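Some structures are shown below for you to check.
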Structure I
Amino acid sequence: MSKKLQREIEAIVAQLPRKFVKDLIREKLVEAGLEPKEALLEQLTAHVLSGGKDEVTWEESGEKDFTLTFTDEDLDSIDRKLTAFTEKKLPKLVEEVTETGARELLKTLRRNWPDRDLWEKQARRTFEERLEQRWAEPLALLRMLLTISREIGEERSAKLARSRAKRNRHRNEVLCRLHARACQVSEEIVHLLAGGFADGAMARWRTLHEIGVVVALIAEHGDELAETYLAHEAVESKRGLHTYMATYEQLGYKPLSKREIKRVEKSLADGIAKYGTQFKNEYGWAAKILKNPNPRFAYLEAAAGRARMRSHYKMASHNVHAGVKGITHRLGLLAGSRIMLAGASNAGLDEPGQNTAITLTQITFALFGPRWPIDDLVMLKAISGLRDKAVQAFVRTGRRLDREGKAQP
């Protein structure tokens, strides 16, 4: 459709010089008292455009002799008409033609969509069934791990809601909230894996890893750090306020009220007054324990004992940002494949799958605290055993797929 419209517009533009020359010849014939017959117009126009002389003389029975002359002013007139058309009429013509073409294209798409949608859904179901058959064991184990982790989180959260104890209140609240978010992110990862989106799953594991780092620090350093972490919402609110006020007009939104702005600014000022000037930085809530006024996330990883996952984290970041690695390295492609992956694939699920099992287990363990009664110890051993089986199953299935891929010609 688009190529056809492009050709039509190009044909119109290509005919403009001929049209303007023909119109000029018609005017000169009329001024000379001659009838601008179509055959004569075509003959003269073709002669001029083929590079004929400036003066063309002809005789016709019953007509007086007439010499057709083009002056510099005539040529300038044609040039002005071409320029005016290009600058004023052509954009309008393009808009009208493309608007009509877009309506026709949309009409065709909507008419054909029910059949295409049915085909797409059937193809998706068939693909996911094949993927589930191949990855059934590791996916089932990861789902089991997620279910038991969620049940533990629900139990701990309910216990916290019933408790009136003030000791470690902030710590326990933050850990429960972060664990709930970790379970949600893990379920997103499971859905992405089951759908064949290994790179998307790895991107979501990046978030899970960040949650795990914060959980480890809060669990280790206790209530004071948890309280600072919760108060740090003031910093993020101020940054959000600054961004909103810089862009709301372009978005057509209303400005925030002076009362709301004052509330956000006061909250930040109170936080700085209580925790120090370093509090306003991105990870300022952890500045005191890291003994660094402006720590980066890598410092948090090291302090949490998660630095060994740095390379995995950086690899996952390629699926979040628009760097070149995001188009040259795809988990969903088997080694040596040169296709451009634009959808789902049954490859690459092992990396994000095993990472998720490990990180979710670490986050769930943090809910148990430093002392483990016999019941908790049994639960922890069961979870760690499930984690190990899930990791092994993902690795085993991934290697089998790699072998099959290499065996293909």
Structure II
Amino acid sequence: MNPLVPKTKKERLDFSNFDLPVHELRSGYRSAVYFWRTKRILEYDNLKAHITHQIFQKNERVQVCGADEAIQILRCATGYYENYGRAQTVFDRLLGLKKQVNRQVQTRNEHELRSLLDERFELSLELDKLWIDKFDEIDVFALHDGDDLAAWETAMILHGDYSYFSHLESVYLGVLARRTKICTNSHAVVEAAQGKPVLFFTDRFDHFWLQDGDGYAAHLGGMSAVASNAMASWYGEKGMGTLPHAMIVAYGGDSVLAVEKFNHHFPEVNAIALVDFDNDCVTTALKCAHQLGDRLWGVRLDTASNLVDRSLQKKDSANDELAGVSPLLVEAVRTALDKEGFGHVKIIASGGFRPERIRKFEKLDVPVDIYAVGSWILSGQYDFTADAVRLNGENLAKVGREYKPNDRLEKVV
């Protein structure tokens, strides 16, 4: 494929979704230093090297994500400063102001804070005026978020004066690696669940600044719901969840009272009881069901992997078959609820679930209605690499990394 031939454009995420640190990206602050130095060397020598940059990864069965985010990084930070000396001075002051503003927020010195914010705004405007935007002078071709991607298949192609975008390589590759991991792993657990809803609960396992894009990636991977509002912000929904064990503690260890309070104060939200607090899921689930009746939407089982629920402790089975949220525990809770007329109550299983375990549950036809998956989604590596493969329209690449056009790529207009 000739990289300059456009294909039909599809809708991509709007720039307004991304909270990008524009000045930091333009100034190389978030870039690997050697990419920034490469940009400056090319500019010093006025070397107009028109390079075709080819981006790929090496895993099979991948759902690519982060392409739209990478495009917006390029959109806002492709170009150069017309006066680097002044730009660096202004940017350094902005970094200093960032810390000062944070201090004044803590001390609540309103007068000083307003002064600092005004200065920051003026300096940001000055940096914007110093920036020469060159995004329209490069060509970007990319897959769409959620597209399947094979090993070594080209996911994205950039073509243009390399000095305009060389400083962004490590930034957009990191975005692609992170979002693709979340999307691919989410797809794997959703596929294992065979149509049953899966909840994305990774909020406690990673930095909170990652939630917006991670939630979007999980949504593309097929997750039915996410834990926080931030996670759902890019696709216009809200987070969901049950009550935590700490709330049960706050109400004196009374699981029934805790879910009753939840339902009282949030009647519009599905009431889901957390029933493993006393390590007696069957008894607690029944107590909650009798108390709330039709108001009880579901129960969540979250028994620790080193514990055997009281309802199973007399079972003649190996401990590893009984511990944690086991198939036998789910079946015991389902049987007890159905026997007493609470067949409408759904069972949510959480705690250490991953594709292999979900597939086992499904093969055994365990009566789980919904799975909640957390830390496993963050596992594995989906590293992306960018190679320069053509110079001024002629093939030129590192041995083994030759130009591999991809008819599936669409031009970013």
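A short reminder: the numbers here are calculations on the coordinates, not readings from a lab. Keep in mind that what you see is a predicted model, and the values were worked out from it rather than measured. Cβ atoms are built from the backbone, for glycine too; each structure is taken alone.
One table, with the values for the structure above:
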| read-out | value |
| --- | --- |
| Parent structure of the calculated result 19, given that relative contact order in percent (Cα under 8 Å, 6 or more apart) is the read-out and I, II the choices | I |
| Structures I, II, by mean count of other Cβ atoms within 10 Å over residues 32-39: label with the highest value | II |
| Value -24500, calculated as helix-only ellipticity at 222 nm (-39500 (n - 2.57) for each DSSP H run of 4 or more, over all residues; to 500), assigned to which of I, II | I |
| If FRET efficiency 1/(1 + (r/R0)^6) of positions 24 and 296 (r between Cβ atoms, R0 = 41 Å, to 0.05) is computed and equals 0.05, the structure in I, II | I |
| Per distance in nm of label points 7 Å out along Cα→Cβ at positions 128 and 240, the highest-valued of structures I, II | II |
| For P(r) over Cα pairs in 10 Å bins from 0, in percent computed as 4, 14, 17, 16, 13, 10, 8, 7, 6, 4, 1, 0, 0, the structure of I, II it came from | I |
